[in-house]
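Before anything else, here is the set of structures, which you'll find just below.
Read-outs throughout are calculated quantities, based only on the coordinates presented, and are distinct from any laboratory measurement. Please read all numbers here as calculations on a predicted model, not as lab measurements. Cβ atoms are built from the backbone, for glycine too; each structure is taken alone.
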Structure P
Amino acid sequence: MHVPTRVKLVDVGARDGLQNERAPVSTELKVELIERLADAGLPVVEATSFVSPKWVPQMADAADVMARIRRKAGVRYPVLVPNLKGLEGALAAGADEVAVFPAASEAFSKRNLNSTIDESLERCAAVCEAAIAAGARVRGYISVVVGCPFEGDIAPAAVASVARRLHAMGCYEISLGDTIGVGTPVKVQRMLDAVAREVPIERLAGHFHDTYGQALVNILAAMELGVATFDSSVAGLGGCPYAPGATGNVATEDVLYMLDGMGIDTGIDMTKLVAAGDFISTAIGRPTASRAGRALLAKCRP
C-alpha cells in the first residue's frame, strides 16, 4: 500500500461542528476548544464563520472568537466567508485565511446557497480576488462531491469542473466534501481520479462524513491516491442535516487512531486531543461521538 508518510488534519469542530448545535454555545467555550485543539498539535483549526446571524445564529460571535483566541505559532485559523461582506468582516477581525464553499450539485446549490453553481462561483471569484489582494490565503470547499440529497449520484466530471474553477481563482487547497456521507471507496477514487486531472493531487483534501460508517475507509482510499490532507471534527461534532439523527463529520480522534496505527506522522497528541473532545462533549451535555475517544476515556477512568 502506497500512502503518504505524513498527513495534515484540519479540525472543523469549532465551526462545522458547533454551528449545528441548537442551544447557544458561549464564546468562551468556543475559544477554549480552539486553543485546546491547537495545543494538541492540530496544524489547522477552523475557527468560525462570517455568515449572517440570521441564517447561522451560532456563529454570531465570529469577531469576538477571533479577537479572543490565543494564536499559537505555526497554527492556522481559517474562517468561512460566503461573500464579500463576510470577507470584509473576517479581514477586520484579523483573519489571514478564508474559505469559500460552492457545491457540485445545482439542486444543492440552490437549496443551500440560494444560487446556481455559476452564480456561487462568481461570488467565490470576487472573494478570492479581494482576499488574495489583501494578503489572505483562500481555501475552497466543494459540497456533495459523491452524492446529493436532492439529485442522487454526482458525476465526477461535475466535481472536477468546480475544482478546476476554484483552482484557477487562486484557492491554494480544495477540500472535497462528501456532505451526506454516501461515498464508498470506489466512488471516492473515481471522483478523485477525475478531479486530479484538473488540480494537482497535493492541492486536494478530503472531507468525509460518517453517515453510513464509511468515512475511515474513504480516507484510506483517498490516501492511496496521494491525498494527504483531511478535514475532521473533534468528538465527531456536527450532524447531517439531510439525514436526521445520523452522524456527520468523522471524529478527529478516530482518524488519528487509524493514522497512528499505520505509523503515519501528524504531529498530534492523542491524549490532549481526547481531552479536548471530552471537554466540549461535557460542555454541550452529551457523550463524545468518537469511538476511539470513548475507548480511550474508558481506559483512563475507573
Structure Q
Amino acid sequence: MLFEALEYFHNSSRCPKYLKDFGQLSEIIAIKARAKRCYKSWENHLNNSKAFINMHLDLNPNIYGSSSILIFGAGMCNDLDLYYLGDNFDKVILLDLFFLKSTREALSKYNNVFFCELDISNSMEKIHQLATHYKDNYPKFLSVLKQFSEKNKLTNSLKEHSVFNLIKNNETNNVVSLNLLSQIPLAYESFFEKTLKKDYREEDCAFFYKYLIKEHLHLLTLIKKMNKNVLLLTDIQKYVSDSSGKEKDKESSLHGINLVQHLGKIDLKEKWYWDLAPVGEINNSYAMKLLINAIKL
C-alpha cells in the first residue's frame, strides 16, 4: 500500500483531473501491483499475446521506406515484445489513457518507442462533465447520455476520431487493439456508481456500455478499410470458479455483443484462457479467468 501511495503521489500532478475522478490513476497503479503479484498466473497469457502479435504483423516496408506500429491499450507493455517490435519498426507508438512515470522510465532504453496519451473512447471528458452536472437528476442524465450516444456515433469517416492523425499516413501499417475492448466500459461503470450513487443501476446504462464496445469495433473496421493490418486481442467471456476449480458462474465480457455481427468475417487465429485472478487475489474462495480471442481482421 505504501508503494501504491508513493506511485500515486509521483504521478498525480501530471494526470488530468477527470482521469483521477474516473479512478484511472489508482486503477493503473493497482494493475501494476497485481501484475507483479500474479506474474506466474499471467505468464502464459502474456507469452501467448506476444507470440500472436509478432507472428501476424505485416513487416513489408511501405513506399516511404519507414514504418510504425500503433498499439491501443499498451499499458505497461507486459504483453508486448518490445525488442522484436523495436527491431522491425522505425516507430513503436504506445497509446493509452495515461502512462506512469515508472513505465516511461523503464522503457526509455528503447529509442524508437513513443507514448501517446489519448482516450480511445473519445468520450471520457465529456461524460465526466455530464455525470457531474446531472448527478442529482438521474432521469435527465440518462436522457443526455442517450443523446450523446446517438450524436457521437462514428459513421463512415475515421476523421471524426482523435486517432486519425496517428494512422492517416502510409507509415503506420499495423494497428493492435490489446486486451482493451472489455475494459473500456469498466471505467465508466465504476465512475457512474461512485458519482450517481444510490440512483445508479447497471441495467439503465447498459445501452451506453454496448455503445462504447460497438464504437471501438467500428473504429477498427474503419482502420481496416484504410488497408491497415489490424489485430484484436480481447476477452469475450468471464468465468468464476471455487477453490477446487469447479465453475460457479460465467458471463459475457462484452455485454452480450457478438464480434462477428459487428466485424463481419473474422479470422480467429487463437484462443486461450487468462488466469486473471487466482484464489486469494480478489476473494479467498474464488478465482476468475477470461477466455481470450486473438483475431486478425
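If Cα Rg over 2.2 N^0.38 Å is calculated from each of P, Q, which structure is the one that comes out at 0.92? Only one of P, Q returns 0.92 for Cα Rg over 2.2 N^0.38 Å, namely P. When distance in nm of label points 7 Å out along Cα→Cβ at positions 33 and 233 is calculated for each of structures P, Q, structure Q gives the greatest result. Where does the value 1.8 come from, among P, Q, when distance in nm of label points 7 Å out along Cα→Cβ at positions 89 and 113 is the thing being computed? Comparing all candidates, it corresponds to P. Computing Cα extents along the principal axes in Å, for residues 17-96 alone across structures P, Q gives 44, 34, 15 for structure Q.
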